[in-house]
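Just below sit the structures, each encoded as structure tokens.
Coordinate-derived values only; no laboratory data. Values in this document were obtained by computation on a predicted structure and should not be read as measured data.
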Structure I
Amino acid sequence: KKLFLEDMVISQSILGLESEFEGKGRILIRPSGTEPLVRVMIEGENEFEIRQKALDLSKLIESRLG
């Protein structure tokens, strides 16, 4: 279920995003308990930037884990 945590590329991307926010945002990634899905939620100050980062991270997870 939490394969995304074991993938070094995904983990490094998440850590990079967290450092970009400098304490002014947060990232929550949650696998579904019933479906082969992962929910990506990001909070921060700039809505456009946050939406783009969430989309980019979602695409990365999908490309790495299918």
Structure II
Amino acid sequence: MAIPAFAQQNEFQQGVEAYENFEYQKALKLFQLALKKAESTGLKARIYVYMGVVRYTIGDKSGAQNDFEKALKL
């Protein structure tokens, strides 16, 4: 059963809001959840980019690089 696009977008948007509120761990968890449900390549790429930004912000440069590379490969 496919997850409706609005539900995927909602979790993604919640992750963006958490990031903007400096709640980095919460944002990362929301992005990971959104990624599991995402079906479109474009949304997956956006999620990986945001995950990379979050990881870079919290000092996980290796994890950030990995996420950015995944976004580029989509």
Structure III
Amino acid sequence: SSDLGFQRVHLAPGERRTVAFELDAQQALREYDQARGAYAVQPGAYEVRIGGSSADARVHGRFTVGADRD
């Protein structure tokens, strides 16, 4: 796993705020594919975890990347 984004938000006790930021999937999910000699995003299931630290991830999400249709 790796950290792909970070944004510090200070909240008062009981305060709630919506935080949004974008990740470039082509950059964040790419791996080097030796067979193709290039970076590529592999199809499959991915998980996103959000929290105060990796040990305290309070929000989880999953998404799937499909295969390219050449």
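Suppose relative contact order in percent (Cα under 8 Å, 6 or more apart) works out to 30; of I, II, III, which structure was it derived from? Working shown, then result.
Working: I: 30; II: 25; III: 20.
Attributed to the structure labelled I.
Suppose helix-only ellipticity at 222 nm (-39500 (n - 2.57) for each DSSP H run of 4 or more, over all residues; to 500) works out to -17500; of I, II, III, which structure was it derived from? Please list the in-between numbers first.
Details: I: -17500; II: -26500; III: -1000.
It was calculated from structure I.
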